[in-house]
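Some structures to go through are shown next.
Please treat every number below as a calculation from the coordinates, not as lab data. This is a predicted model, so every value here is computed, not measured. Cβ atoms are built from the backbone, for glycine too; each structure is taken alone.
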Structure I
Amino acid sequence: MRSQQFAVLGIAAVVAMAAAVVVHARRQPWTESRVAASPLAASLARDAAAIGRVEIRQGETALTLERKGQAWSLKERDGYPVKSEAVNALIGRLAQSDLVEPKTRSAANYPVLELEDPAVKGARSRQVRLIDDRGVLLDVVIGKRKPDAFGPSKGGTYLRRTGEPQSWLATGDVDVATEPRGWLATSILDLPADKIAKVSITIPGEAPLVLERGAPGKFKVAGLDEAKKLRQGNPVDELARAAASFDLDDVRKLAMTPAGDKVSIVTVESDGGLKVTLRLRRDAGADWVSITAAGDGEAAAAVNKINGVATGWEFRIPAAKAGAVLKKLADLVEAG
């Protein structure tokens with residue numbers, strides 16, 4: 001009996017030890033050294049420089065990033081430049097991604113990992129295709145991200161190769177923007193506020209409003225009746241600063257210079273002779289601005305930079321930004 005008892009106790013000890021190992025393993029974060037990983041696309045790092053096209057799809061949204069030399073542009077926005085570093089970063093993350101842990105093979109379970117068919121309306125998954133002049137180098141469905149999947153600050157991403165049922169948890173935090181703003185260089189105008197000398201605002205049907213710099217960083221309304229008092233909160237200074245910088249939400253080709261009684265014109269004059277003209281209008285429920293710069297001598301470099309970004313384009317801006325710039329005198333002074 002004693003030998004049998006010892007045998008039973010020994011078996012129990014082994015089971016307990018095995019259970020402890022399992023529990024410990026489950027509590028420990030994944031590390032790449034603990035698993036056998038295989039590259040998502042073994043040749044991608046070698047062939048990355050040859051990629052000339054990146055296609056992204058999510059539901060009814062499709063974006064096509066195209067390489068022109070060392071720069072990238074967005075086909076769906078008539079070739080407007082995008083942030084090349086963002087495109088190169090996406091390619092780099094995919095090239096370094098390893099397939100670590102196999103997950104579901106059932107299409108019914110894909111939505112849990114955000115790996116459903118990207119072509120379906122409302123899909124949260126995103127399809128990415130990397131293409132060179134020989135064909136498709138990688139076609140992959142990107143799903144949910146999993147922060148700290150492989151340890152602190154080592155995120156992972158659920159994905160599957162398009163057409164393959166097997167899904168994976170892969171190394172790398174792969175994020176893919178599916179809206180143009182996620183790829184476009186959003187800053188379209190950024191003037192030093194302390195260099196602005198004058199801002200003029202002409203809104204159809206309203207008296208022109210002119211702001212002039214007085215003390216450094218301070219503005220006044222030109223010709224303001226002394227009986228009128230400005231509202232609290234430095235509204236004039238805020239207006240001048242608002243006119244100095246613009247970020248886009250979207251962009252479109254500009255066929256001709258906007259004109260007519262639906263267009264408001266804002267001019268910003270800076271030290272050194274730089275003059276920037278902004279034409280703002282509302283179209284189909286959205287606010288748009290076109291920008292031109294003029295000036296020579298000291299201003300020439302700034303003129304070339306601004307016109308290099310803005311010439312031939314019109315930019316959609318947030319409604320709040322348009323409202324912050326298109327002010328009337330009544331918006332700046334107290335009533336009565």
Structure II
Amino acid sequence: MATYDVICIGAGPTGLATSIEAKRAGMRALVIEKGCLCNSIYHYPVNMVFFTTPELLEIGDLPLVSPNEKPTRVEALKYYRKAAEHYELELRLFELVIRVDGSDGHFTVVTQTEKGAREYQGKKIVVATGYYDLPNKLNVPGEDLPHVSHYYTEPYEFWNREVVVVGGKNSAAEAALDLYRNGAKVTLVHREAQLGQSIKYWVKPDIENRIKAGQIQAMLQTRVKEITPDEVIVSNGGGEKRLPARQVFALTGYHPDFAFIESLGVRLDPETRKPALDPNTLESNVPGIHLAGVVIGGNRTGEIFIENGRFHGKQIVDALSAKA
């Protein structure tokens with residue numbers, strides 16, 4: 001069985017950038033992903049527009065050409081696919097990494113596929129698994145009902161229907177606006193007294209004005225107690241209220257797979273959940289296991305984006321090259 005110099009777990013922009021840098025440095029790299037290429041971006045809302053400009057999403061010195069000031073989800077998916085094709089990256093998609101055995105220089109990565117388990121040998125491991133696959137749960141009865149989703153897709157089927165959106169940051173604000181503009185009857189429920197300060201600068205006044213005009217109903221300082229097939233039961237200072245809901249979008253954020261990271265032996269801060277690592281090499285407390293991208297931020301997923309996470313691969317590969 002061939003031994004890879006670097007095995008990247010996660011085929012998002014950071015994992016792809018790491019593999020590209022490794023290949024440019026003369027290393028043999030493999031990228032393993034439990035879903036499709038750029039699985040997180042694939043699950044973004046269909047019509048999503050990035051916050052940033054095209055050049056800040058680029059990897060491998062390949063230009064991301066867009067006619068728009070800010071690229072769309074579809075443009076990004078095409079771009080990263082083309083980047084993988086251009087560099088002829090070795091990819092294993094739809095393989096879930098279930099464990100990593102061995103030690104520095106002699107790791108075995110075990111994956112689960114539709115056809116059974118597979119094993120790959122690697123000298124170094126880079127964990128770039130992102131955070132979008134694991135939503136922050138409300139932990140209330142009814143959260144697992146079929147009409148409850150932690151991901152927003154498209155608005156069209158909800159025309160003239162009651163929809164409850166839970167959350168107060170970008171995802172919730174953009175979903176509420178999109179639903180409203182496509183004829184849904186939207187109620188936004190948020191546990192804080194104000195909407196998030198990090199909402200995109202062109203979205204914030206829009207959502208605030210729609211709320212002031214009564215076009216989107218907003219219930220702030222309000223918590224969800226239960227979800228039924230037809231209603232969302234909420235409570236606040238005014239007592240308990242039942243909101244009719246044919247659909248519920250619980251857009252309360254996401255978090256990295258902390259259990260998987262800890263299963264590798266990586267120590268996580270009990271409060272921030274940030275991993276123990278060398279800031280220069282991004283090597284964790286486990287020799288040979290490096291971390292890249294948003295997983296470095298722990299619970300603070302807003303600290304790292306594609307814009308800065310895409311450089312982690314070069315940082316790691318430079319460190320590995322210096323050791324060689």
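When semi-axes √(5λ) of the Cα gyration tensor in Å is computed for each of I, II, the one that comes out at 39, 21, 18 is II.
Kindly point out which one of I, II the value 0.60 was derived from, the read-out being FRET efficiency 1/(1 + (r/R0)^6) of positions 212 and 252 (r between Cβ atoms, R0 = 25 Å, to 0.05). Attributed to the structure labelled II. For FRET efficiency 1/(1 + (r/R0)^6) of positions 148 and 204 (r between Cβ atoms, R0 = 30 Å, to 0.05), the calculated result is 0.70, so let me know which of I, II that is. Only one of I, II returns 0.70 for FRET efficiency 1/(1 + (r/R0)^6) of positions 148 and 204 (r between Cβ atoms, R0 = 30 Å, to 0.05), namely II. Tell me which of I, II gives 3.2 when you compute distance in nm of label points 7 Å out along Cα→Cβ at positions 156 and 260. This figure was derived from II. Relative contact order in percent (Cα under 8 Å, 6 or more apart) was computed and gave 13; which structure, I, II, did it come from? Traced to structure I.
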